[in-house]
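Coordinate-derived values only; no laboratory data. Every value quoted in this text rests on a predicted model; they were computed, and no experiment measured them. Cβ atoms are built from the backbone, for glycine too; each structure is taken alone.
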Structure 1
Amino acid sequence: MIDIGPPPRLIDILLIDDDPGDILLTKKALTGSKLYNTLNVAADGVEALEYLRSAEESERKQLPDLILLDLNMPRMDGREFLREVKQVPAWKRIPVVVLTTSDAEKDILKSYDLHASCYITKPIGLDQFQEVVNSIKGFWLAIVKYPPKS
């Protein structure tokens, strides 16, 4: 008998984006995947930090395993969010995938300087966007090993 090990752990995702179209496309691309448990959405960095704080204090809500982060948002943008999230010991291990329209070298360098796990430029077309999210899903949801939830 071959032991294939335990089933993969379901992944909790926090999507931080202010564009309703991109949120819908991301949700649609992830639909049907049995590899994630929840997808929560925050419209900007302020809302995302509030979500993380409430998850730490709640017995019912958990910190996300993965954060998908847009850079250009109102109130607190993705760069400011990265700076904040990587300062908190309980949050710094959460992988942050920057998923943004910017392909500016300064944004790429700044994101990695702020400890982003990777940087992906959002494509313009629907099919290409679906392909990018499927690639994220294939790698971050099916292959990556996450630290245990505390």
Structure 2
Amino acid sequence: MYEDILVPTDGSPGTMKAVDHALELAGPESTVHVLSVVDQRVYLAAGGDQQDAVIQSLRDDAIEAVETCAEACEGECETKTGVREGVPHRVILEYADEHDIDVVVMGTHGRTGRDKLTALGSVTERVVENAHRPVLVVHIDE
């Protein structure tokens, strides 16, 4: 069993598969950290007059995403949630280092279509390549 488990989420439906796997790794004394990253590249690309609305929309989505995952963990173990801004894979790795995370559990992919294009590559792939801790990648077929 792991003490501290990180589940990054972008709010996509497949994230719940990663949460399920995280709970399988968790014991009653474990903490599941649920993190959503507001991708600064998205709101920086918006026009100046639209940036505030885009940031607020992205924050609202991130808050909803972590709350949904935290609700799924209720009664299973302690849960901590966080919403941060930045480049997703970098923020995930920083969070893992700051909180001495034992394992990161994340899906093979998150959003699809247009949202996937804005990700500028696979966040999961970048986390796997740069993590200094185990990363459990859960296959998500949406």
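If you rank structures 1, 2 by relative contact order in percent (Cα under 8 Å, 6 or more apart), which sits at the top with the largest value? Largest calculated value belongs to 2. The value 2.8 for distance in nm of label points 7 Å out along Cα→Cβ at positions 28 and 108 was derived from one model only; which of 1, 2 is it? The value was obtained from structure 1.
Where does the value 10, 43, 36, 9, 2, 0 come from, among 1, 2, when P(r) over Cα pairs in 10 Å bins from 0, in percent is the thing being computed? Computing P(r) over Cα pairs in 10 Å bins from 0, in percent on every structure in 1, 2 gives 10, 43, 36, 9, 2, 0 only for 1. If helix-only ellipticity at 222 nm (-39500 (n - 2.57) for each DSSP H run of 4 or more, over all residues; to 500) computes to -13500, which of 1, 2 did it come from? Corresponding structure: 2.
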